[in-house]
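Several structures are given next for inspection.
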Structure 1
Amino acid sequence: MRKVSVKENVYFYKVISGHCDDDRAIAILEIYLEGYRHTPYVINFHCRGDFYGGIPLSEGVLLFNTQTHLTELVNLHRPYFVRLCILKALEEEWDASTRQVNDFGMQFLTELNLDIAPITPKALQHK
């Protein structure tokens, strides 16, 4: 597990990823407050993936920021994005005493003004 400090607290995190079917995959970020290893904040990113190229959010992918008009390297292993996810968890009032799951990681990326179309599974693009 890796460690990051946010607002004077120490957090540990890990990224887990796996393929679901065809072009669908999931990248999971688990965040633990120091001393609370059994009650993580879990954020699931249902994204496009393939068996050769891997899962973009775990490997790193350039996404266009619609606000700044720049491309950003998005990688769930980067402390920068882990910090943003921790701040999101705190905004959702996660206090580390209970496990909390956020199944809308891709929506969170759009809240950061990132264009997720390149990493959205084909099956979800037409809904």
Structure 2
Amino acid sequence: MNSVLTTCPYCGTGCTFFLNVEDGEIVSVTPNKVNAVNKGKLCSKGHFGFDFVHHKDRLTSPLIRKEGNLVEATWEETINFIVSKIKNTVKEYGADSVAAFSSARCTNEENYLMQKLMRAVIGTNNVDHCARL
């Protein structure tokens, strides 16, 4: 069995743990006892929430809706599609017609960059997140 040190993806706290990998699949999680943040402890999501990694329904490539159907696309095609849609929407309806919804799974730094993108580049203060549960 191989152990890989990583950061928990469930919130921006920064808890770390070891993913115990066997035959390319995660089989268990061991908390990192020397991390100053979690000190060897994990919440239930961090400790047991890794089934999504190998789930059969997990998306593995971007999808774009074309003629009513979702089709696989390259990352470059997807990013260009999103950029064009945002630009067209802002041009037609103004900057406050778009918004960003960020994630509690992101770090503080990633959420900071999201709001900076929306405010400085797009020109809107319409930024929210899902951490207000």
Structure 3
Amino acid sequence: MKEISLNVGEGKYQVFLHALFCGKDVSICIFGGDVPHIGAVAVAVPRKSLTGDGSNSASASVICITGHKEDEMARNIALKFSSKFMCNITVSAGVHIDDAKKKDIEVLGRNIKKIIKSFEDKISESLNEH
């Protein structure tokens, strides 16, 4: 089984991504900050777009731990990769900084975007190998 592990940032702004390729499908875990955890889990399944134009899309289901806010992040990442690569994707996400200020959230947000872009480049290579 192929795996990809990445990290971006330092200290409380560090974000980790670990992906496990399960045949054609991919399970992704994104965690970081000063309190890594499981805040939400999304499962996306690819399908043809309902627009009828032949483009790809995906549908997703999300379970969010009460009081956590990673549900939209997990859902958006799962939908993005499922529709782009036409495979089932799970995303487990938990990124938290205690008493976060606006700057903290902005830095974490940038690091999450960076790690997703890095992963997108690597997943393209890996899925083409299967």
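Numbers at a glance
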| item | result |
| --- | --- |
| Parent structure of the calculated result 28, given that relative contact order in percent (Cα under 8 Å, 6 or more apart) is the read-out and 1, 2, 3 the choices | 3 |
| Origin of the value 0.50, where FRET efficiency 1/(1 + (r/R0)^6) of positions 50 and 114 (r between Cβ atoms, R0 = 25 Å, to 0.05) was derived from one of 1, 2, 3 | 2 |
| helix-only ellipticity at 222 nm (-39500 (n - 2.57) for each DSSP H run of 4 or more, over all residues; to 500) from the coordinates reads -7500; which among 1, 2, 3 | 2 |
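Just so you know, all these numbers are worked out from the coordinates, no wet-lab data involved. Only a predicted model underlies this, so the values are computations on that prediction, with no experimental measurement involved. Cβ atoms are built from the backbone, for glycine too; each structure is taken alone.
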